[in-house]
Structure 1
Amino acid sequence: MHLLFVADPIDTFVIYKDTTFAMMREAQARGHRISVCEPADMRWVAHSQCGQQLVTAAVRDITLASDKPQWYSAGERREVALRDFDAVLMRKDPPFDAEFFYATHLLSQAEREGARVFNKPASLRDQPEKLSILEFPQFITPTLVTRRAADIRAFHAEHQDIILKPLDGMGGMGIFRVKADGLNLGSIIETLNAGGQNSVMVQKFLPEISAGDKRVLIIGGEPVPFCLARIPQGSEVRGNLAAGGKGVAQPLSDTDRETARAIGQALAPRGLLLIGLDIIGTRVTEINVTSPTGFQEITNQTGCDVAALFVQALERAVQSAA
């Protein structure tokens, strides 16, 4: 297969932990060709004279090498229609901003022209990472989504210990905990809510965070046997690795496996080949579909080759779509 990865600039990859790099390495090992581009490299233009309209991208073909720091060699940029690839993998990291949204529309157009895109762009738009949990209330902690400061205060009065976070955050950015004393609640509301301009997610605090915020990966609707528990360090309430959390791989519990399978079976048919659940205790707090991570940490600590599981699932998905 010839695979196109739409991603952040590859020179920014931290290859010892980057999941997209792990995908590329496994794909190359299995004999697949790799090309890369950034969302800004995609375009669509209507040629009135020839009548051809295609989503194309200025791509580079790359070959991975073992040398560091130059871990790849790349060819010259060339313009290629996305439909000419066997699969297009959308691996642009959040935030899910306007440009990400527009990129998914270009990818949807490419699908109409015959491209096979994973994860499906329409589902990337329809499954925002914070709000997707609302579809599965049986698996979540008490949760509020609102633009009204009074709603947040009432939720705090009821639950006493709460977490507040912006809907467009990533890597733990903008997350606050407010305990029963309500210290700084007003200031936090003003910061996140901006006078009613921004929606905020508020959740009951889960003390099980001390044991880790578990990243549970789902590939092709089935949970990976191991998860990555991201454990807060020191006085930090956030387990995100970007916020200094320690990643510890561990087998899935029976409860987490059942939860992941139920959510995976619901979402995989929508074109979501790869999903990352965030679970604290037994409660799902987020459903990540843009560019879930954790492959290398799990593989390095357990020997479970997550990248191999993913590329095998990708091969099956492409074959079934052919």
Structure 2
Amino acid sequence: MEILFVSDPLESFKIYKDTTFAMMREAQRRGHTIVACEPQQLLWQRGGVVQAQARAITLTGDPKTWFTETASSVRAIKDFGAVVMRKDPPFDSEFFYATHLLEQAEREGAKVFNKPRALRDHPEKLAILEFPQFIGPTLVTRDADAIKRFHAEHQDIILKPLDGMGGMGIFRVKADGLNLGGIIETLNKDGAQTVMVQKFLPAITEGDKRVLVIGGKPVPFCLARIPQGSEVRGNLAVGGKGVAQPLSDSDWAIANALGPILAARGLLLVGLDVIGDSLTEINVTSPTCFQEITDQTGFDVAAMFVDALEAAV
């Protein structure tokens, strides 16, 4: 079948680690045709259907010129066998608008993964609120005084913006409360923006684990992103070291509990972030770590994903 990947520009891919590239490579290996477009190339006009300026490509196996473009044309989204939404965060207004265009394409017959409505309904930090049994002490507020009370209770806390990614804007405040007021002002902008505050979890020293769930089923290995040096963040984007390891009992429990629920909502691929035995985020926009897990364990995550994609259509 023809698979349309809605993604960032192909020229920006770092194919040695890019999860979307791993998906494309496995799909092409099975004989599927790979087509790509960017969100800004989606369009709709009254009397017609949602379309995209789409590029049909062939993967070459050459790391320097990793694809060749075989055709480019305006295509109806509904005519593809599957559409895989892989635009990286941030989930900004343009991402939001793209989900509406893709949802219109669904009404016209397109099969889109992850489902556009589910992308909107599961903001990656706030989605954990539905599952309080798996999360640590957490506060979501604009109120500076509420944050200060939370700090007084828990002493060692993490503050982060709701629209951050890759560890951006994350602060730790220890028992001394050093610079807590300034951090609150920076993040909540005098009460204009909502902040998430969580009790610091010492288990971060063992890694911020990315647990992948595909078609409602957990990948049996996770990637523990371990902070380096004096850094509190384990995100790979800020220098964390990725170490693949088998899921722990608590990882399995969280993934098995959430997997079927999220899959039933149209979330074919989910990345659960877990520190110790606490769920900290539910990533749905463009979960990664396929290649790191496969390279270190031999478990073919991309094959599991394409299996699920083929079954879903």
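Computed from the coordinates by the stated procedures, all read-outs in this text should not be read as laboratory data. Treat the numbers as computed from the prediction; the structure is a model and nothing was measured. Cβ atoms are built from the backbone, for glycine too; each structure is taken alone.
Distance in nm of label points 7 Å out along Cα→Cβ at positions 164 and 196 was computed and gave 1.7; which structure, 1, 2, did it come from? For distance in nm of label points 7 Å out along Cα→Cβ at positions 164 and 196, the value 1.7 is produced by structure 1.
Calculating distance in nm of label points 7 Å out along Cα→Cβ at positions 188 and 212 for structures 1, 2 picks out 2 as the one with the greatest value.
To which of 1, 2 does the computed value 0.60 (FRET efficiency 1/(1 + (r/R0)^6) of positions 92 and 180 (r between Cβ atoms, R0 = 30 Å, to 0.05)) belong?
Working: 1: 0.15; 2: 0.60.
Source structure: 2.
I have 1.3 for distance in nm of label points 7 Å out along Cα→Cβ at positions 228 and 260, calculated from one of the structures 1, 2. Which structure is it? Of the structures listed, the value fits 1.
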